[in-house]
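**Student:** Following are the structures in question.
Read the figures in this text as sums done on the coordinates, not as results from a lab. Predicted model only: the values in this text are computed from it and were never measured. Cβ atoms are built from the backbone, for glycine too; each structure is taken alone.
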Structure I
């Protein structure tokens, strides 16, 4: 017979963990009625190691309790298959999260290198998944959720592209399209694809901290025209605007926008 301290040392688990397993009925040591101390047999230790085994593969306590009450080999296999599927889905979700995290890190580097500068860059293919009237059209956000690649289907505005059409007289119209980046080996394309091999590219800062909440569309459009003229390019009259990053300064948002301006 062994004390709880000895068992904890043998198995490398805490006394509290052993007590927790006892409360859940996963191990049932004998208790001395005189002093209240519990005594553990080698069968109790075997039960604890079995619980540890199943916990290491992340089975929930309630499932281990089911096993304690009795399960056939086929029943155990079924439980494990269900757990396996859940793990595979979690791994896929974590991979997606990691990819997005890495993309945001890349966006931070883009801002550092490209803020306020102009260069020539390709706008890679985007699949058009839908359209909403405006980012403030909150009653249309269900469309945004349905067409996002976010596993949790929460509303995120980074899948939106604001498209501005303009001519020599100024801005004509705008639309907000829901997009998905098309990978090189993508075979699940169903919607319209938009891509431009040559664009005037820049990153600008917007938001109340830098603009005081004023609309700067006309200033940005005039600046792009001037740069294009200086570089000897003719614009197609389109601007694709992508939300890269939002941060805050003194409680006011700083918004960094990526802009692709197709040229002839």
Structure II
């Protein structure tokens, strides 16, 4: 069997259908829903998933256990341990999807990239696109699998914290892009989390993640390039923020598809920034 290679951070339903049974491939369901939605990713995965998909819980299990903010990136050893339990090794090829089309899967793509694993892609259109084509689904308890052997190699350029970011806001070589809805960015709509201020970072620009999607799929790369060219220069480092670090990763993946090279996610995002009063906020 020829070695499987993932050559793009985004794969189609037809690509996955052709490669689904390849033993080098692991498919991950990363479905996650906003607090208050009364939906549960794990229970929905148990009820309906792409055949063979394993559930990746970045909210509780593959997350920093002592962080003050939601689903923060864990330490490298913690990440390695959890993905090994999912049968993933350093040679594994990974496709991640979610049940909303494109929403939470890019978060897991970014996590693997931040831990030094490049052979990972997101399924364009997610579970809805897979179902639309009538491809195989399953439910109930998954088949058992062997644990993997994964060593994380942390890539610090993919991640930034608040204290580092606050010192970088006015650098012309950096542009912060905020994935939240424009009303939240401009402070005309209150934040959903209690104790979090409204508004945005000084010098940040608004790029709501929905502007990069159409019908649960990413826009073509040429249109993504236009979106990023409108709010940033080609040689700037782009730092992505959102509510709690999930939809910021949609921007990160879209920027990579658009050919941008210097990409960083602010993991704490607005939940940290808006509740930390030493950080400046404007409207």
Structure III
């Protein structure tokens, strides 16, 4: 009974966060709506009534530089890109991998993080290759790049889709999943926050080809230019490096994002 009551309380908190808005006042500039997640630390999360994390704090810094304000709105990932494309959100901020398939729906800023995808498993499972997961149940966030990875690069796995990270992690903990496919930093954070869980980071791959980037409407070239200009300035003056060290203490900063670095350019179709 205690577990059921706790589950209801946690669900209530998440529901409140999904409907919450957090506005950052600017200097009288335009207020832009930002769709973001609530449960993917350290990149994006909801804490003490505020949307935060590396992605969102970086976006706040860009907004300051470019003279606009941001209003964060909690949402589920499955509908985020469609929400950007149809104008519900001006910006998508959710450690979004800038894949070619997604560029058919939205445009992406230049990148602000490289990617590591990992499969979290039971401690000692020794599932250390994609082939080892044939016939296994893999949990993913629906429509995420991890969903694509599990579906197309892990032959024979049974892919189980969830609306958010919390739901997938809960199923992994209770033993109904064999693996949970997530960005490595998110997996690391969950394991640190749940040290009692007998889990470990397993099979991991790295990619710099589709860096995490902010999503905007394909028609909003002005906003895209502002995001890229503000991001370049934040890399140049070391702001990105400072935010990285704040949120990713155990992960080396990609050299492209170091102070004065070249950044992680993203090319959109037709650009």
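**Student:** If helix-only ellipticity at 222 nm (-39500 (n - 2.57) for each DSSP H run of 4 or more, over all residues; to 500) is calculated from each of I, II, III, which structure is the one that comes out at -6500?
**Tutor:** Value -6500 for helix-only ellipticity at 222 nm (-39500 (n - 2.57) for each DSSP H run of 4 or more, over all residues; to 500) corresponds to II out of I, II, III.
**Student:** Here is a further query. For which of I, II, III does distance in nm of label points 7 Å out along Cα→Cβ at positions 85 and 117, calculated from the coordinates, equal 5.1?
**Tutor:** Here the read-out was taken from I.
**Student:** Can I ask one more? Just checking, which of I, II, III has the largest value of relative contact order in percent (Cα under 8 Å, 6 or more apart)?
**Tutor:** Max of relative contact order in percent (Cα under 8 Å, 6 or more apart): III.
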